[in-house]
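What follows is a set of structures to go through.
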Structure 1
Amino acid sequence: MFDYSYNVAYVSAKEPSILSRETLSRMAQDRADGVRQLMQAGYGTEGSTVSALVDGELSALRAFMMTALPEQLYKLLILPYDAHNLKVLLKCTVSGADPAPYLYDNTVFDTEIVAACCRGGEFSLLSDGIAAVLDPAYDDGSLSAPFGISTAVDRVMRAEMTALASTAPEPIRDFITAETDGKNFTSYLRAQNAGLSRETLAQVLLPGGAVPHEIYFTAFENNAADLTAYTFGCDAHDAFAKAAERAKISVPYAADALDEYAISKLLPFKYETNSPVPLFLYFKKKTAEARHIREAFATGGSV
């Protein structure tokens, strides 16, 4: 049996040092001093940019999770970074651009292997599920259609995660499902704001959420930003209502509401001493902190 106790104790000690959005907004008002404070909080070394500090912290976080969790579970956390790398490598294969500045390290799949798959259009070295979707899409040219690469990769990686989560502990299954619902609602808002079609919305919605896709389609046809009238009885109902309200201020605040919803599936188990749940909770909070750092320093603390 996998022993989580030491690593759970470690993240429990680290969690109180996670910086809030409000703290980061104050820090970012003086950029030079804010960078210094980030380094004092453990983010990198002197002379680094904000982006480099955050990238370094997330790289270390991914590396830690690879040692702290069994393979099935760390994949649930890290596959989204592999999705990013796969999208970058596919796009750079088409454009001829250098992908190196845009790639994440400490991911599930070796980037050289992924790059070879992208050049040859044969993805079985990644997984049978990925190959079943991307091999024919590569061959028929649909990856080059609008949203082709991004939508195909996001959907197939989320399907991989849903399959992995099916045998994970219940709070983690619920977390992955809630996270998928949050991503789908964000895609719904973006499609609506951009005036996209119902058909385009159908392409970007991810598999594996608890909210049926038909609810999004019905609401979309009625131009509803608030899905309250359509999601009554769904677990995500209150989270969607809160996110829709926050979206009137900014998309990042809407994302926070959806993060809170996913985290709520883990919170009742945060004090379990020999469970993967506190590690998932820490990862989610640290990645939210990283996003808040980027947002705060990009806007001088005015997010």
Structure 2
Amino acid sequence: MNAKICKYKNNAKSAFTFVFDDGCYGESTEWTYEIFKKIYEETGIKFKATSAQTVGFISPRLKEMWERLFSEGYYDYCAHSIGHCICYCKDTPAEEMHKDASETKERLKEMYGTAPLIYATPGGGSDSFGWDILKGYYIANRNGNDKINIPGEIDWFNIGTFTAMLNRTTEEYTSNIDEIIKNGGWSVQVNHWITKKAEDKFHSQSFETFVNECDYLAKKAKSNQVWVCSLNEAVLYLQEAEKSTLEINGNKLTLVCPLDKEIYTYPLTVEIDGKLYDIKPNETITL
């Protein structure tokens, strides 16, 4: 029996994640939802993005919107601080970082019923001092460094990014996708909102380039060149794949994962004699 754990879900060549920071851009979020929904209806490819939630920015109306999008499977969420004013670095008192990390986790759990697993530092502002504190509360941190993440080489508290900006062209976005496919990497694109206004600044992305990028992604996903997944899905899959092993006993195969059995439950794709199987960590299948 020849068996291996695939680098990415469904044995895709690469992975891509949209993360929308702050959680407070309602109209823009509804546009992304409609775009994702249209792609799903036309191609069968379902995009799932991640909302990095700043607790203090979430109004009751926005909470209702997010709960709907989470339930429909187009988004999940991670933590993005209480008030967006903290830097996880040596210049910030340790007690402030501990307070923000713990309260963000607790309050988001109160809001949505499940505790966030991943943190996304505001403004990308963090260093090894802050990461050591975050390790006590989360399994990973998305930072703001511009790089493509390569499985087996990822610093889980310094996950690299590709930042959406208004002046980026469609070609720049699609070239980034081509690059991750070429090198078998994982790109995390940081967005804030998409806009139909030419005068918008900050980390906005034009509606037109976002639609074009999503159409391009869908085509690449359809041919299994890229797995379009949420931040949570990618982190769980890649961490599990990195640590797991396969045990074969006769016609039985077990996916052995030494990580926390309460957290690490995301199915991995295993190729067995040329066929693909989705197997949960610590699950045994009979062939």
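Taking 3.8 as the value of distance in nm of label points 7 Å out along Cα→Cβ at positions 198 and 230 derived from one of the structures shown (1, 2), identify that structure. It must be structure 2, since only it matches. When helix-only ellipticity at 222 nm (-39500 (n - 2.57) for each DSSP H run of 4 or more, over all residues; to 500) is calculated, the result is -21500; to which of the structures 1, 2 does this value belong? This value belongs to structure 1. Comparing distance in nm of label points 7 Å out along Cα→Cβ at positions 54 and 126 across structures 1, 2, the highest figure comes from 1. For the set 1, 2, ranking by FRET efficiency 1/(1 + (r/R0)^6) of positions 150 and 278 (r between Cβ atoms, R0 = 30 Å, to 0.05) places 2 highest.
Rule-based calculations on the coordinates, nothing more; no lab input. Note that the structure is a prediction, hence the values are computed from the model and not measured. Cβ atoms are built from the backbone, for glycine too; each structure is taken alone.
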